[in-house]
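Input: structures, listed below.
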Structure 1
Amino acid sequence: MSTRCVNILFLGGAKRVAMAKLFKEACARRGYGCAIYGYELDSHCPLASEGTVYEGLRWSDKEIFTELASLCDEWKIDIVVPFVDPAVGIAAELSAVHCPGVFAPVGDRATADRMFDKVAAAELFENLGLPIPATYRPGAPAGKLIAKPRFGSASKGIILIDGLKQIYELQGRLDRYLVQERIDKREEITVDCYVGRRDGNIAVVSPRLRGEVCGGEVVRTETFADLEVDDIVRRTLVATGLRGAVTVQLIRDLDSGRLLIMEINPRLGGGAVATVYAGADIPGMIVDDALWQRPASAVARPGVETTRYLADVVFYPENGR
């Protein structure tokens, strides 16, 4: 008897080897086979050790949807999973418009785009009454502030501000940044979530501490339990209407104890492997959601720590693998 094979396309998941293995394991537990595909600028990437990688176009290319739709048809793709910010909107639109039979564990494109515009996201959070660092308004007194590029990521291009002189230096460019109060004594918290895309059920809220970071990505992280974090994140997910895999970034002000939303990435986080090993099978939730099964709720075990290490993937000239 043939086994149902779930075909999964990673967008921008060049280094997500561990997650690819977890998707295969989740499918196997459900009695399915699993084939992993990748769409990258360079086919010689680590993901090739777990599947087939296609060397494709940039996310901004006007032919991106034509090419992706063709690949989804050729490979009979069931699920498309974005792993980098620009790919989230691509996955949402691909599923909603170009390949309606392909499941993407993300919400609609408009909501995704708003989350990646830091100014628009902060305005939304304020309007919803969600806790965020105080946003600086032009003309207000300037103390310790932080200016983040409006469309930036991975902590690139951040400017630390200590007074009006630096604010004046940004005159004419302030609209390119989100400027907020700076909290120097803080604890950074990442929360992995999955919200059923079809029914809105919050299947998991798993906080973890950001330990070691390299190149803007966490390489050491540990799960923990916190009722206040859980409450704030659940309220945020309900208020924003986000769906699918969601990563909420919080900071805890160590002076005042305040918990504040830093940003939300509507996709799987790079350190979500820790949450999976802690007992919250997010890949399985995605597979179930795609196949019209309600994702089972889970509670991640606290104290589970993961750390990354370098490994080599070798490509031989005769077959490129």
Structure 2
Amino acid sequence: MKALQLKAYGEINESLIFNEIPKPNMGPNDVMIEVKAAAINPIDKSIILGNLQSLLPIPLPCTLAYDVSGTVVEKGNDVGNFEIGDLVHSRVPQEQMGTLAEYVAVTNSAVSKKPGNVSFEEAASIPLAGLTAMQSLEYAQLKENDRILIHAGSGGVGSLAIQYAKSKGAFVYTTTSTANVEWVKALGADRVIDYKTEDYKTIANDVDIVFDTLGKAYTTESFEVVKPGGKVVSIVGPLDEESAQMFGMTDYKLSDEIATLSREKNAAYKFIFMHPNGAHLEIIKALIEDEKMKPIIDKVYPFEEAIEAFKHLASGRAKGKIVIKIN
């Protein structure tokens, strides 16, 4: 089968190659998905550049990407929740990474039937970003009337986090650039902050939750705007000690700066590492079918232009998700 693979860490132009590889082996709890579409994410770019070698060691060459939609064409002997012909989507587990290929084998617990009211391309755009948004906000125990600041509302995660938060009845602040203000408003955000003309720290004050999708100074600034006793959840900031232990970093200590800010504000800090979960995808599926959430796609590329898709991802200018149509 045809697959886009990472042959060596480095720049996108020099690191990616199309290869013919065998279909993946399938275990008793797996389903074989004939891939219709796959989405790419910032983590894929980080893998290509070699930035995650210590956390996610992978043998090279390897097939890239985690998001998939397609049709079940085979199933393991112990799979009872899917049938041949089911239309599905998934964020595949780390050990099964490789959705930029004609087939992928996925453990059934990470798979959900795709929402019935979206295309395969839209379905492929949902899993990683949707699960990241949902698991982050659920960890923060977001509830009705909570005030939440979601950074980068036009991004793949931010755009779905806005919609998920509104489905919970929260008041949503979000940041974006001037060019994206109107379409981010259309996602349902209550106050869209144009970071090019406004200082979000003077507008979003004493919020219950900050969802940090940007990292660096934005992580520390979160403690300026969160209320005493509030929560800061980040998908790009420093690891907290519990998350570090998950990666085998037994001697890790939270940075002094974050620890001090957290203590002074009596605000909890948590790094969120998304976990594949088919049951959670079923919840998102219901929200999409009820039209409380919708996938946001920036551009769909044909499989033969997948390397160009990665260049677009690296530009950082995508509004929503970048999807590659495989079949």
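The table that follows gives values for the structure above.
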{"item": "Structure (1, 2) behind the derived value 0.95 of FRET efficiency 1/(1 + (r/R0)^6) of positions 19 and 203 (r between Cβ atoms, R0 = 30 Å, to 0.05)", "result": "1"}
{"item": "Comparison of 1, 2 by mean count of other Cβ atoms within 10 Å over residues 51-58 - largest value held by", "result": "1"}
{"item": "Label whose coordinates, when relative contact order in percent (Cα under 8 Å, 6 or more apart) is calculated, return 16 (choices 1, 2)", "result": "1"}
{"item": "Given 1.2 for distance in nm of label points 7 Å out along Cα→Cβ at positions 227 and 267, calculated: source structure among 1, 2", "result": "2"}
{"item": "Parent structure of the calculated result 0.95, given that FRET efficiency 1/(1 + (r/R0)^6) of positions 43 and 299 (r between Cβ atoms, R0 = 30 Å, to 0.05) is the read-out and 1, 2 the choices", "result": "2"}
{"item": "Structure with the greatest value (metric distance in nm of label points 7 Å out along Cα→Cβ at positions 131 and 147, set 1, 2)", "result": "2"}
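None of the figures in this text is laboratory data; all of them are computed from the coordinates on show. All figures in this text were calculated on a predicted structure; none of them were measured in a lab. Cβ atoms are built from the backbone, for glycine too; each structure is taken alone.
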